[in-house]
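What follows are several structures.
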Structure 1
Amino acid sequence: ANTVVSNVPGPPGAVYVAGSRVEALYPVGGVVEGFGGFTSIVFSYCGGLDLGIVTDRDTPADPWRLAELYKESQKELAALAP
């Protein structure tokens, strides 16, 4: 199985729209034929990471489970940081 993963650097500071602070920026990518029907994109924003997961109907992977696994991995990595 194959996948496409991309990290898109976002703005370094907060973004405001009509005077309201944008809390998160969730990326959406396309599914590329021949790459397993699964795409994940990470968008960094204000010191955090927002994740977008896109799968096609024929992908056996559960996108909600994949999102949980990403969260668990992120916590593990953060615990290793000095």
Structure 2
Amino acid sequence: MITRTVNKNPRTRRADLVNDLQRAGTKVAKATISNTLRRQGLKSCSARRVPLLKPVHVRARLKFAREHLDDPEEDWENVI
């Protein structure tokens, strides 16, 4: 159940899993969940913080996209 839940929603927190298991009648520690997930090959990580786009950035992206809309595919082959 733990692995299935995390595979379905990778942002599931350990505390949420503990609560789900307690509702099902099983008492489990957070460390047990971490160990179980690690044994299944799932590692924990923090979501990366990304700054929000400002209106000026949105306009610049849109302008760039419109300018390059008709560029041939060959022009994009060397773009990373």
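Values in this text are rule-based calculations from the coordinates and carry no lab data. Keep in mind it's a predicted model, so treat the numbers as computed, not measured. Cβ atoms are built from the backbone, for glycine too; each structure is taken alone.
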Worksheet item: -7500 is what came out when helix-only ellipticity at 222 nm (-39500 (n - 2.57) for each DSSP H run of 4 or more, over all residues; to 500) was calculated for one structure; which of 1, 2 is it?
Response: 1
Worksheet entry | Which of 1, 2 leads on relative contact order in percent (Cα under 8 Å, 6 or more apart), largest value | 1
Worksheet item: Thinking of 1, 2, which structure, once distance in nm of label points 7 Å out along Cα→Cβ at positions 31 and 71 is computed, gives back 5.4?
Response: 2
Discussion item. To test your reading of the models, identify which of 1, 2 gives 16.8 for Kirkwood radius over Cα pairs in Å when calculated.
Written reply: 2
Worksheet item: One of 1, 2 was used to compute distance in nm of label points 7 Å out along Cα→Cβ at positions 15 and 63, and the answer was 2.0. Which one was it?
Response: 1
